[in-house]
Structure 1
Amino acid sequence: MKDGSANAGIVKSKTETDIEMVMPGGNKINIKTSDIDAMQQLKKSMMPEGLYKSFSKQDMANLLDYLGAMKKK
C-alpha cells in the first residue's frame, strides 16, 4: 500500500477503482486501487502449516468429503 501497510487475503472482486478482499477469518475489506502501490500473488497457502495436526480423524474425514463434493460441482 502507498502508506507502507500490507494486506493478505483473497480478491473477491476487482474494478478499475476498487478491490474487495476477503481476509483470513472472513472479514471483507474494500480498498481503492489508487491506494495500492503493488500487488503480488502469494506463492503458498495462507493456511498455517500443520493445521491438520489439530484435526480429529472425523474432522479430517468431514473436510475431505466437503472438498470432494466441491470438486464435483
Structure 2
Amino acid sequence: RTVRLGRGDFFGEMSLIDGGPRSASVTADGPIKLLVVGQREFWELLSTASSISKKIMSALAARLRDADATYSECP
C-alpha cells in the first residue's frame, strides 16, 4: 500500500516501541528533511513531549483500526 506523507507525519514508530523489525519502506519523491531518532531518544521524547505522545498514540490507534477493518473484510 502506498501512502503519501506530509509535514509533521512520521513512520517507523512501531519498531521503536517494540524493538521488532521495521514494517515500512519509504521512498521520497523529492527533497525532504527528516529526523532520525534512536530507541532511547524516542522514549525520552515521549516522556517529555505529551503532544508528540498523543499524536503517535492516535496514529497507532488509527492504523490498528484500519488493519482490523481490512482483516474483518477477508472471508
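Any read-out appearing in this document is the output of simple, stated calculations on the displayed coordinates, not a laboratory observation. Only a predicted model underlies this, so the values are computations on that prediction, with no experimental measurement involved. Cβ atoms are built from the backbone, for glycine too; each structure is taken alone.
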| task | Using helix-only ellipticity at 222 nm (-39500 (n - 2.57) for each DSSP H run of 4 or more, over all residues; to 500) as the calculated read-out, with -17000 as its value, let me know the right label among 1, 2. | result | 2
| said: Quick check: 40 is what I get for percent of Cα pairs over 20 Å apart, calculated from one of 1, 2. Which structure matches? | reply: 2
| task | Work out which structure the value 5.0 belongs to, where distance in nm of label points 7 Å out along Cα→Cβ at positions 37 and 61 was derived from one of 1, 2. | result | 1
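Given 4.0 as the derived value for distance in nm of label points 7 Å out along Cα→Cβ at positions 13 and 53, which of the supplied structures 1, 2 does it correspond to? Present the calculation step by step, with values, prior to reporting the outcome.
Working: 1: 4.0; 2: 1.3.
Label of the source structure: 1.
Quick one: mean count of other Cβ atoms within 10 Å over residues 29-36 came out at 6.5 when computed from one of 1, 2, so which one is it?
Details: 1: 11.8; 2: 6.5.
Computing mean count of other Cβ atoms within 10 Å over residues 29-36 on every structure in 1, 2 gives 6.5 only for 2.
When distance in nm of label points 7 Å out along Cα→Cβ at positions 5 and 21 is calculated, the result is 2.0; to which of the structures 1, 2 does this value belong? Kindly include the intermediate steps, with their values, before the conclusion.
On the way: 1: 1.0; 2: 2.0.
Corresponding structure: 2.
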